[in-house]
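A.B. asks: In what follows, structures are represented as structure tokens.
Just so you know, all these numbers are worked out from the coordinates, no wet-lab data involved. The shown structure was predicted, so the numbers you read here are calculated from the model rather than taken from an experiment. Cβ atoms are built from the backbone, for glycine too; each structure is taken alone.
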Structure I
Amino acid sequence: MTKQRYFIELSYDGTNYHGWQIQQNAVSVQEVLNKSLSIVLRQQIETLGCGRTDTGVHAKEFFAHFDFETIDHGLWTMDETSTILRSLNSILPKDIAIKKIFPVAAEAHARFDATLRSYEYHIHFNKDPFKNGYSWELRDKPDVDLMNKAAAIIMEHTDFSCFSKSNTQVKTNICKISKAEWAIKGDGIVFHISADRFLRNMVRAIVGTLLMVGKHEIEPETVRSIIESKNRSNAGMSVPAGGLYLTEVKY
């Protein structure tokens, strides 16, 4: 037998899951995907994702890799891949959708080979029952121009300890942000942010801090001192997970 590595592209509604990563006593996207792949491929499959999303966070684009033991040295044909794709989607719940499965080099890594990740955070201002859990409703509109001034300050820095969840097992809190800006969309606003990597809870903490600026609770320049303090307690609240989406992963 020989092992072939495959990448799998998927999207999911995170409402019913405790994030991507497998954990005890809670249902995760990874757990459900592993079980479904194991059923369809008739061998134990373990996936490794491009990152980890928190409980309730959604993913419009997400990648994972897995190894599949084949009897011969051949790859799946296009017809076989299409059949596997249909079979997976038929047994997965409706809030997880598989888009593609494709072979990659043996050393290809869904997490470590990713060069860019992008998120969006959605906020709306008019009560809308169809946005519950998918956008955060705010009563008062913040000052978007001020928030964009503060977002530009964030891009000048790389150490984001102040926006990280405490007691996380990471080697560094250094991230290179390439985009951070607010845009008006319909009756709401959307925060767009891209970086090479993100810390746990980072985007939701950034949004909470920028909203403090938008509500005139702090000045844009105060964000600089918050970042330089490297202290999570100085930053803003962590906004609700339902408004957050992983939208793009680049390799």
Structure II
Amino acid sequence: MECYSEIYKLEALLKGKTIISVVGAGGKTSLILHYAGILEKKGSPAVITTTTHMYRPTGSCYGEGQMEEIKRELSRGKTVWVGERAEDQKKIKGVSNDFLRELFKLGADVLIEADGAKRFPCKVPAVHEPVIPVETKIVIGVAGLDCLGRSLLEGCFRSELAAELLGTDVEHCMGEEDLAYILTHPLGTKKGIPPGAEYGVVLNKCDLPGNQKKGERVRRLLAERGCREVVLGGGLKNYSYPM
């Protein structure tokens, strides 16, 4: 399989420059970086930012008060990271809502990591999550297929909430039906989607042994639940972050 070639299917959702929020678990940052790389190669560099926290890039990252620098880098055809350094120095955190709105006016695609998952492959959000700007036009829910066959405690961030949503306990072994349910439930990965925003799903880790067929089965289950924009992904470059 040509891993991650299906990412181009997501482009059917795009209608010119847009605002994309990525939620869920199991590869959000890698997906954002991969998609930003595609846009940059096409001569359409993007802004990468977060409304929560994400790991710092190894290169430059611009914060509030640096709009001219951001515009300069975009004009040079470069992807631009925007965020403030978090307290632990390992991550960046979101800028103010006012500055975020200014970014939306730049005429570039804005790719937002709008959720956190502590590196788990699946997640059910808490009351305060995710943090999706109302201007978002596309929401992409991400899950790693390596959550399948594992207990909720092992494979799902906020396992107690996942158990409550599924009507089971944290020792429950997650199956394909469970994952499809979480990805399409309004209290699961689809929580907080702005009115009018389109929703697509990326099922990551399809390059692992046996996961391609699992991904196809989950895709069919998602279609039955009304979600037809589903991409099977895997084999992403392993990006490094200062840890």
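A.B. asks: Given a value of 2.2 for distance in nm of label points 7 Å out along Cα→Cβ at positions 131 and 163, point me to the structure among I, II it was derived from. It would help to have the intermediate numbers written out before the result.
C.D. replies: Numbers: I: 2.2; II: 2.9.
Of the structures listed, the value fits I.
A.B. asks: Compare FRET efficiency 1/(1 + (r/R0)^6) of positions 75 and 171 (r between Cβ atoms, R0 = 30 Å, to 0.05) across structures I, II and report the one with the greatest value. Don't skip to the end; give the middle numbers.
C.D. replies: Details: I: 0.30; II: 0.05.
Going through I, II one by one, FRET efficiency 1/(1 + (r/R0)^6) of positions 75 and 171 (r between Cβ atoms, R0 = 30 Å, to 0.05) peaks for structure I.
A.B. asks: Then there's this: So if we calculate distance in nm of label points 7 Å out along Cα→Cβ at positions 27 and 155 for every structure here (I, II), which label has the highest result?
C.D. replies: Top value of distance in nm of label points 7 Å out along Cα→Cβ at positions 27 and 155 goes to structure I.
A.B. asks: Still on this structure, I have one more. Comparing Rg/Rh (Cα atoms, Kirkwood Rh) across structures I, II, which is largest?
C.D. replies: I
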